[in-house]
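Every read-out reported here was derived from the displayed coordinates using simple, explicitly stated rules and does not represent laboratory data. Everything numeric here is computed off the predicted structure, so don't read it as measured data. Cβ atoms are built from the backbone, for glycine too; each structure is taken alone.
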Structure 1
Amino acid sequence: MSNTKVKIESTKDKLVGGVKETVGKVTNNEELELKGKIQSKKGELEKRAAEIGDNADKIKEDVAENINDTIDKHK
């Protein structure tokens, strides 16, 4: 799954989890509240993981560009 899709899914999980948590609090349903908290945290973690992947890809591209520039200077 692409990072964009992961970010969309993680945002959905965070929002839906927040709604479940709120409904659980309002209705005094501890199970629903807990499921909402878990789903929301899952969304946050997935989004962070996707962002870390994006950063790693950017670093990899920058390193490759620097290596290529260095090689080109010495030709």
Structure 2
Amino acid sequence: MGKKKKVIKKGKKAHKNKPTSKKFAKYTLEGDKVKHAQFCPRCGPGVFLMDSQGRLYCGKCHYSEFKSKAAKPVEAKAA
């Protein structure tokens, strides 16, 4: 006789909760004013730019803007 096949139960799967939106983290309160992160100039308000590795990037339209390097003070070497 042959081997019996393993029976895999099929049925309703358990519900998995999706992670919530993190757009609230892009807003900050300073006194009475609400400040927000920079919006994408192509997509308009509501689409934020990601701030990473010295550049701003839009994941929707792939717009990227490079941050200018600030002039760092040069220290004189001791002779």
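Comparing mean count of other Cβ atoms within 10 Å over residues 25-32 across 1, 2, which is largest?
Working: 1: 11.5; 2: 8.8.
Biggest value here belongs to 1.
By the measure volume of the Cα convex hull per residue in Å³, tell me the structure among 1, 2 with the highest figure.
Numbers: 1: 62; 2: 351.
Result for volume of the Cα convex hull per residue in Å³ over 1, 2: largest is 2.
Suppose you compute relative contact order in percent (Cα under 8 Å, 6 or more apart) for every structure in 1, 2: which one lands on 32? Walk me through the intermediate numbers first.
Values: 1: 32; 2: 13.
Considering all the candidates, the number was obtained from 1.
Taking helix-only ellipticity at 222 nm (-39500 (n - 2.57) for each DSSP H run of 4 or more, over all residues; to 500) from the coordinates of each of 1, 2, which one would give -33000? List each step's numbers first, then the result.
On the way: 1: -33000; 2: 0.
Attributed to the structure labelled 1.
Compute mean count of other Cβ atoms within 10 Å over residues 17-24 for each of 1, 2 and report the one that scores greatest.
Numbers: 1: 16.6; 2: 6.8.
Greatest value across 1, 2: structure 1.
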